[in-house]
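Visitor: What follows is a group of structures, each given as structure tokens.
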Structure I
């Protein structure tokens with residue numbers, strides 16, 4: 001299991017500025033309080049997915065590794081309200097070609 005990451009509004013705002021992805025559900029805290037069921041903004045799905053390298057490094061050391069490949073992900077859920085805490089479960093698979 002990885003360390004926990006807090007999905008703060010500051011992180012959401014920084015991601016929005018960096019990518020230009022700025023719908024109100026991500027960045028308008030006051031409107032989210034009034035109009036969204038949880039009363040808070042929602043993280044961008046790609047911001048959530050972008051935490052993958054942090055999770056991997058938290059679970060396993062990569063010293064001496066010369067090559068890695070991330071070819072996909074399973075069971076990812078993207079509805080992450082601001083202020084949530086996330087963690088990840090990693091499973092290492094080795095090259096079976098020898």
Structure II
């Protein structure tokens with residue numbers, strides 16, 4: 001399996017419980033055997049560099065995962081259609 005770093009931004013205009021629920025749903029997309037989340041960090045609310053979907057701030061989350069290519073592809077597909085997630089970025093970690 002390969003290690004990846006994934007960053008995603010959740011809408012800040014949502015209720016705090018909804019933000020937490022969205023972040024947990026994103027983690028569940030990765031936690032499918034044999035893939036797993038190694039580290040999960042909540043970076044907090046930050047102002048965006050430019051408005052995205054009329055949002056000016058968002059909650060940032062970063063996680064390090066160990067996953068198969070198929071899991072990452074399905075994660076990318078599902079996160080792309082989730083309206084609560086403004087942006088996401090998947091980086092393959094080299095030399096791991």
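Visitor: Assign the value 4.9, calculated as mean projected area of the Cα convex hull in nm², for residues 26-73 alone, to the correct structure from I, II.
Guide: I
Visitor: Can you spot which of I, II the value 18.8 was calculated from, given it is mean count of other Cβ atoms within 10 Å over residues 2-9?
Guide: II
Visitor: For distance in nm of label points 7 Å out along Cα→Cβ at positions 66 and 82, find whichever of I, II sits highest and give me its label.
Guide: Going through I, II one by one, distance in nm of label points 7 Å out along Cα→Cβ at positions 66 and 82 is largest in I.
Visitor: Have a look at I, II and say which one yields 29 for percent of Cα pairs over 21 Å apart, as calculated.
Guide: Answer by label: II.
None of the figures in this text is laboratory data; all of them are computed from the coordinates on show. Just so we're clear, the structure is a prediction, and the values are computed from it rather than from any experiment. Cβ atoms are built from the backbone, for glycine too; each structure is taken alone.
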